[in-house]
Structure P
Amino acid sequence: MPLHSYVLALSCRNRAGIVAAVSMHLFEMGANISDAQQFDDTLSGQFFMRVVFEVSGLSVETLQTSFAEIVERFGMELRIRDRAEPRKVMILVSKFDHCLVDLLYRRRIGELAMDVTAVVANHPRETYAHVEFTDTSFHYLPANKADKAAQEGKILQLIETTGTEIVVLARYMQILSHDFAAALQGRCINIHHSFLPGFKGAKPYHQAHERGVKIIGATAHFVTPDLDEGPIIEQDVEHISHHDTPDTLVRKGRDIERRVLARALSHLLEDRVLLNGHRTVVFKD
């Protein structure tokens, strides 16, 4: 019977014997470990581990259940996923569509292994007339203060009915309500058009220009009820000079936003991101 590939990710309080217990259990099941990374956070006392392994004839449910004694012994949070199963992702977007287009392109060429359950926009379909939505469900759900709760309720219902695992705010220019953000906590990421925590609010590139900064950046982070304060997954910057204008900063900013969001989503799809309080552990290649 051919081997099948799985990924295991865990976190718990650090203590002796964690790696030995996990690796021995996989050995006893006849699994072959092809990649393993671990991190001991000496500041928080937490331990994190990601393991890619191959085994034949076992389902995710069987594998998950088989770790029950180890999970209980170490007080672990542990998840196992079949790497052949694409994650289900919903993309929320507003008028600016550069991140949306980039994610759909990367999915099409196989760079992002995901099943896009829906694209939800607060602008009508004709706003994205140039975007190819082949095999992608598009939903126009306008947002305003009067019916914000109803609109967010429809999105939550759509998330549930489609089995969406990850929600991506691809320049979705709406402030989420506290309840909506709380419902999505841990499975929703946002791209912020700034190198957080600086230059928050409107027109960040204009603020940066007025202050004469020498770098601009973008930040992908988890969404929490605290606006733009969620654990950071990925960031990048680009050097600029006195020759740059607000318009060139916007153009350069779009490029940074695209690549930062794509990298952050890729990390999530590959189970490389583990929450560590207000921070994240990101196991990279």
Structure Q
Amino acid sequence: MRWLVTGAAGMLGTDVVDLLRSRGEDVTPTDRALVDLTEPEAVLDVTAGHQVVVNCAAWTAVDDAETHESDAFASNALAAGHVARAARIHGATLVHVSTDYVVAGTSPTPIPEDAAPAPLSAYGRTKLAGEWAVRAELPASHLVLRTAWLYGAHGPCFPRTILRLARERGALSVVDDQVGQPTWTRDVAELAVGAVLARVPAGTYHATSSGRASWFDFARAVVAAGGLDPEIVSPSTSDGAGRAAVRPAWSVLGHDAWTAVGRSPIGDWRERWEAAAAQVLA
């Protein structure tokens, strides 16, 4: 199969491309410098000849989306629709990467794949619109993978920032009232590629680690992996964070859809962080 990866210069896209190449797959990486995904004819041209499209491209500046929602909508919704249309015309399967921000995050239990959408931010609204566009264009040949709290070796991410600040300051406070699932981009890449090769049914799946943690929990694990005393990290609340966009307080996603199709979800976040730490913090 020939694979097209959009957003290939990003943290997740780089891991998807690297994984496909390591498996001997024929892969075409592209990013915004090569193709403007808001231009439908350009998307149609670049998609030709590919059997699978993995759409990792997105506007991910969550706070900036609050004041630039039309720009975020162009990247997260219109572009997603163009990619889905091109995939339909060329008979390709589309893997579309989405986010936990499309739901409200108020449940005390893992959020199921069919939970009613209720985005709290402009970013969430635009990503939800992208999901709708994908489903409308490709009802039988799409995989929407919602992921969250991503970290990886190929871009800025929470672990790198936290370890740098810990070394510079000697102590820091991190919010303890937002709970989610720290997730390695390499694991998401493995999950996405494996799902396509296994021909899992079209639908929405959650591409996050199992278990749960607050940002405070994750920060302590990061600091410990960096050789520092985790006690230098203290808990705080998000009240004083001063962020423009509202973050879901609860981003623990359920994984029943994987079980239903006979696939295993990503393992517990602590075990996956231990596997990833050396590479991510290098």
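A few notes on this one:
- Sorting P, Q by Kirkwood radius over Cα pairs in Å from high to low puts P first, with the largest value.
- Looking across P, Q, the calculation of FRET efficiency 1/(1 + (r/R0)^6) of positions 74 and 170 (r between Cβ atoms, R0 = 41 Å, to 0.05) that yields 0.65 traces back to P.
- When FRET efficiency 1/(1 + (r/R0)^6) of positions 90 and 122 (r between Cβ atoms, R0 = 30 Å, to 0.05) is computed for each of P, Q, the one that comes out at 0.45 is Q.
- Comparison of P, Q by relative contact order in percent (Cα under 8 Å, 6 or more apart) - largest value held by: Q
- Given 24.5 for mean count of other Cβ atoms within 10 Å over residues 50-57, calculated: source structure among P, Q: Q
- Computed 15.0 for mean count of other Cβ atoms within 10 Å over residues 10-17 - originating structure among P, Q: P
Bear in mind these aren't lab numbers, they're just calculated from the coordinates by the rules spelled out. Because the structure is predicted, anything quoted here is derived from the model rather than measured. Cβ atoms are built from the backbone, for glycine too; each structure is taken alone.
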